[in-house]
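Student: Pasting the structures in now, so scroll down.
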Structure I
Amino acid sequence: MNAPAWRIWLVAALMCGWAILAIRFGTRQEWPMVGLSVILLISNGVTLWRLTRHGK
C-alpha cells in the first residue's frame, strides 16, 4: 500500500503522543489509563507497520 506521507507522519505523531501519556500516567500510578495508552500505542504501531511494510 502506498500511503500518503502526511498519514505516516500523523500516525507517528500519534504514537509519540500515546507514549508520552503512558509515561505521564505511569508516574502518577493511574494504571487503567496507562493500559489504555499502551493499547492505543500498539494499535497505532500496527497501523504504521501496515502503512510502511511495502516501502515506496
Structure II
Amino acid sequence: MKKFILMSVLYAILILPSLAARERNAVRGVKRAVVMFVAYNFIYAFLVLVVWTQMED
C-alpha cells in the first residue's frame, strides 16, 4: 500500500490532465484540471499523514 501511495503521484500527473483534456472548452478543461489536482493533493495529504503513519513496514 505504501508503494501505491508513492506511485499515485505519477499516476495523477498522467491521468488527471488527460481527463481534463477531453473537455471541448479549453477554459473549462483547465479549471477542471486545477480542481482535480487540488482534490488529489488533499487526498494525498490525508493518505500520507493519517494512513501512512498507521501502517507497519
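Read-outs throughout are calculated quantities, based only on the coordinates presented, and are distinct from any laboratory measurement. Just so we're clear, the structure is a prediction, and the values are computed from it rather than from any experiment.
Student: Supply the structure label, taken from I, II, corresponding to helix-only ellipticity at 222 nm (-39500 (n - 2.57) for each DSSP H run of 4 or more, over all residues; to 500) with the calculated value -28000.
Tutor: I
Student: On to the next question. Can you rank I, II by Kirkwood radius over Cα pairs in Å and just name the one with the largest value?
Tutor: Details: I: 11.8; II: 12.4.
Across I, II, Kirkwood radius over Cα pairs in Å peaks for II.
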